[in-house]
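Student: In structure tokens below, several structures.
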Structure I
């Protein structure tokens, strides 16, 4: 009992809570049984994982202030981000064109995703993915199931790609590479786009480009279709039934037109849209999010995120965003 008491004191002094041994052992058992991992090797890897209190703090207490669209836009549509996006496009013209041909996604939108997510790789995350997922899987009960699954997927992808799981770095939540894929997304959507036998979304820009484009295509991107339409004549009271906060296109453009909402008359009015409200410094701004806008929100479930990607892409391409 005295030894146990002293051990507890040492752990408290170190400020690092011990991960539940039963949880780790159960995880190891499942990885051995379900995926034929070597038990001894897996124990060594997990023994080298570090608990990170700062990760718990960040995921438990996200930034409290809420940005409106004007403030959000100012973060991502900067001259530097636009200029670097054009440089990225010029450097990767062949891969971007090939991705457009194969997946139907315009080069400027693939570029914009990478620009918004990681500033074209400059801010791809400095946390070891192993540490982040270990911490959140075994020390963060509210989302333990999700992050335990992501830890499983991470170990699977490092085995497939012949990577040391101690090496890859990413965000504090375990998102990785230029496009910030979670491990489950990596396994599902990452592609070897330059044919070198590896899916390297950390440093290989061609693989990152192909993977982002594949993600869009697999989520229903429609080639050569518009993304959004500027909505005019919207009255918050009269059109309240359309402003439902949902991102999935549910309202026929014809019905919106009949209700007095105006947009580009040349668009096929049989298409469906979501009426998106964005609060700005000058008041409300309304847009009609079409299928491809919804696809962008599958990357991040935020209308402001999707609009930032769309408008950054337009700016990179030298076009007006409506």
Structure II
């Protein structure tokens, strides 16, 4: 599959490298308006990839099967529409769009043109998230009780979106994936703007039918943390993505009805075995790219398709509305 990539920034460089290394994709060209980034691309790929400042000539190129779009969220919307209007498949970096309305427009266009729209919700392609999903679907874990996510680091602080749209989008995609598409009926969010005009720290709480979710997103943490705790009725799991090995821990713990020694008004904690399964390492970004290529070749929908992306975008719309409704006026007191 021949792909043209637009955008060669920090994350775009990772996308381009994986497109080039995959046996399922060929990086035909890299496009960036910055001369410094084009020079960096020339250095990285030598003469193996075409380097350009303009993508328009590739829209009608019959040798181009699809595009990878890795630019800022605002301008990406119009470029994405041009790509799919030309009948090309699209690998779109998150967040999918600035709003649920724009995400819906992109989804409608992809369906109208019969092209694959794949939103790079990369955690859906992580082998540990897939393992948890399989265990849940096989009823090994029991019913969902809660999700608790912590995703933080010191920068980079983006100017086009806030920390929630940059970081929490991953966690919302994971909830949607593992739960089988369950949607929240209540959303709360608070945040703080310490640098620039976007929230650099947010706390997002969601109420789903049967379970809760809490998501912390921060660009101003002294440590980098990527931790997911999921409570199920039968077992509980912790996924710590910052560990080099043993990233997943499964606790055969839970709550049971109280015995007589606890009295009539208490429940008893049940502690069982702790399992750290061996899960071979895989590159989630490579998996995401190859899933996109497989879908484009076969004509099937991506698991991270537009409809999935719209649900995430609409949740983020509701969360931003709550941020605006809770500005954190220090003159107000409880």
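Read-outs: derived from the displayed coordinates by stated rules, not from any lab. These numbers were taken from a predicted model, which means no experiment stands behind them. Cβ atoms are built from the backbone, for glycine too; each structure is taken alone.
Student: From I, II, which structure was helix-only ellipticity at 222 nm (-39500 (n - 2.57) for each DSSP H run of 4 or more, over all residues; to 500) = -10500 calculated on? Kindly include the intermediate steps, with their values, before the conclusion.
Tutor: Working: I: -15500; II: -10500.
Going through each structure in turn, the value belongs to II.
Student: If you don't mind, another one. Tell me which of I, II gives 3.6 when you compute distance in nm of label points 7 Å out along Cα→Cβ at positions 86 and 150.
Tutor: Computed on structure I.
Student: Computing Rg/Rh (Cα atoms, Kirkwood Rh) for each of I, II, which one ends up highest?
Tutor: Values: I: 1.04; II: 1.01.
When Rg/Rh (Cα atoms, Kirkwood Rh) is computed for each of I, II, structure I gives the biggest number.
Student: Tell me which structure, out of I, II, gives 2.1 once distance in nm of label points 7 Å out along Cα→Cβ at positions 54 and 302 is calculated.
Tutor: Working: I: 2.1; II: 2.8.
Structure I accounts for this read-out.
Student: Please state which of the structures I, II yields 2.3 when distance in nm of label points 7 Å out along Cα→Cβ at positions 182 and 238 is computed from it.
Tutor: Numbers: I: 4.2; II: 2.3.
Derived from II, not from the others.
Student: Compute distance in nm of label points 7 Å out along Cα→Cβ at positions 30 and 134 for each of I, II and report the one that scores greatest.
Tutor: Details: I: 1.8; II: 3.5.
The maximum falls on structure II.
Student: Using the calculated result 0.9 for distance in nm of label points 7 Å out along Cα→Cβ at positions 94 and 126, pick out the matching structure from I, II.
Tutor: Working: I: 3.4; II: 0.9.
Label of the originating structure: II.
Student: Something else: To test your reading of the models, identify which of I, II gives 0.00 for FRET efficiency 1/(1 + (r/R0)^6) of positions 46 and 190 (r between Cβ atoms, R0 = 25 Å, to 0.05) when calculated.
Tutor: Numbers: I: 0.55; II: 0.00.
The read-out was computed on structure II.
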